[in-house]
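Student: Take a look at these structures.
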Structure 1
Amino acid sequence: EAKALQEQFIRRMAIMANPTAVLVNNPELSESIAATNDIADAVISEATTSVTTTVGAQADAQRSTAIRDAVIVLAAILIALLIVALVARSLVRPLRRLRDSALKVAHTELVRELEQVRTGGDPGPIRPIPVHTTEEVGQVAHAVDELHEQAVLLAGEQARLQVQVSDMFETLSRRSRSLVDQQLTLIDQLERDE
């Protein structure tokens, strides 16, 4: 087609270069132009079909790629959300257990154990908070257990001190009574002598 177009171009140039040739309504010139138009129309038709087909195929390929990428991104987001939910759940569950256990210790167990210590009983072993992790939540649970144990120990020490103070006052009262009895005896004896 390129060669045919080149030949028609050369033919038209030869006709136009000839000074004796009539250009208006020249059958050879019209035939050359018609042949060039036919070749151009065929090339344009083929190119249009080829371009349309190629663009359609590339558009389909890009659409498929975009859909695939969107599915991959959506799957990655869902997996990330699932992982975040699992991590949050693994953090929230021990935190909730820690909160509930700490409140139970503060409002129920510690009060009961302090009453047992004050009445002279043994509170028994301290039950640890059921959080079995090694990160910060587990460390906080261990710290609450330590505080619980120290509070019970301090209550025991306070109860022992109260017993000692009571014993001391009882001893002082016995001594005071003994002195009062001796003074009464002395006063009675002085009255009799008088």
Structure 2
Amino acid sequence: EEQSGYPTPRLVESWREQGHGFGLHPWVEEGVAYGYNRAWNDFVKHGYGPAAPTVRTHRVLWSGWVDTAKVQAQYGIHMSLDYYHAGPAMRRPDGSYVNGYLTGSGLPLPFVDEQGRLLRVYQQHTHIVDEHQIAAFDHGYEMNLSAADAVALSRQQIDQAVERFPSALGLQSHFDPYAFSPEKAAL
């Protein structure tokens, strides 16, 4: 079998047997509907079976208040992790960054359309974002924490979620900059 760079259906099934989910991760640079259609077709083409009902869009680009959620619903997505803790909006005037619950809660919230109707898609805030905490991606809005400080901050947020604010915590964690870049592995 030729190596495509994609995991085999057998490997995906073994991950599922270990309790992992496997779903879409659409690129939407050419539009949300197009990106989701392409991701869905690729998922089916590779024989990965049913997609998880949870999604994280690759790059979250503004497309309207609920336009993305409406497209997600068409593909059986019920949980969107697209609302995440990163970027210049998280920076205070003094240069420090906010952390914690941007919605006032760690609980999933339903999307509501322009007419006030609840959609069958919920958003879960992603609280712990590696590309925001450490300088692995060079976006220009990293906190530039050391690996040890990023772990300490993440532990603090997890402890608060358990002890003080019983809630779910979303996590975004990349392995690729470390796996493919020896100089970043030292972070």
Structure 3
Amino acid sequence: MNLANKLTFLRIFMIPIFLIILLTNWIPDPNKRIFALVIFALASLTDMLDGYIARSRNMITTLGKFLDPLADKLLVTAALISLVELRDLSAWVVIVILSREFIITGFRLVAASEGIVISASWWGKIKTITQMFMIMLILLNISGIEILENILIWLAVIFTVISGVDYIVKNKSVLKEN
């Protein structure tokens, strides 16, 4: 178990903590969003850090290739569904984002069955960063910045769709019948 994989496991471990803080009454309302935001931001930072460590120290493993994107999807999905429950985010946004994730995950599985590895693209990285910033801004729940929130929501949706189309177009040979 190398350091990069430990950071990925830490990110997964932080998800239930984030959910407990945000969705229960264990912490009083004025502070729960700030604590949840801190946990989410730290978990998001581990995403960048584990990838950097794995690449720079040649610690890329099969386990890491599996767990890192899974941890990202679990973190973002947990946050998005929580924001819908709290009525801070429209369900259609979450449906678009999750649909893309299911489509691309299935697409990657088909590619993997053919021995093709589909690496993360820049569009995918921009999508993830935009989604994480959107979630953090919504968690802040500051009145008067609704326009900025809406801009980030739309950017997250747009980059989500663009990255999904980009993966499919660049790897369309995966879908061709033999």
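Computed from the coordinates by the stated procedures, all read-outs in this text should not be read as laboratory data. Keep in mind it's a predicted model, so treat the numbers as computed, not measured. Cβ atoms are built from the backbone, for glycine too; each structure is taken alone.
Student: Here semi-axes √(5λ) of the Cα gyration tensor in Å has been calculated and equals 27, 24, 17, so which of 1, 2, 3 was it run on?
Tutor: Of the structures listed, the value fits 2.
Student: Identify the structure, out of 1, 2, 3, from whose coordinates helix-only ellipticity at 222 nm (-39500 (n - 2.57) for each DSSP H run of 4 or more, over all residues; to 500) was calculated to give -27500.
Tutor: Source structure for this number: 3.
Student: Another question, if that's okay. Rank structures 1, 2, 3 by distance in nm of label points 7 Å out along Cα→Cβ at positions 18 and 114 and report only the one at the top, that is, the highest.
Tutor: 1
Student: Also: Here Cα Rg over 2.2 N^0.38 Å, for residues 10-81 alone was calculated and came to 1.23; which of the structures 1, 2, 3 was it taken from?
Tutor: Checking each candidate, the match is 3.
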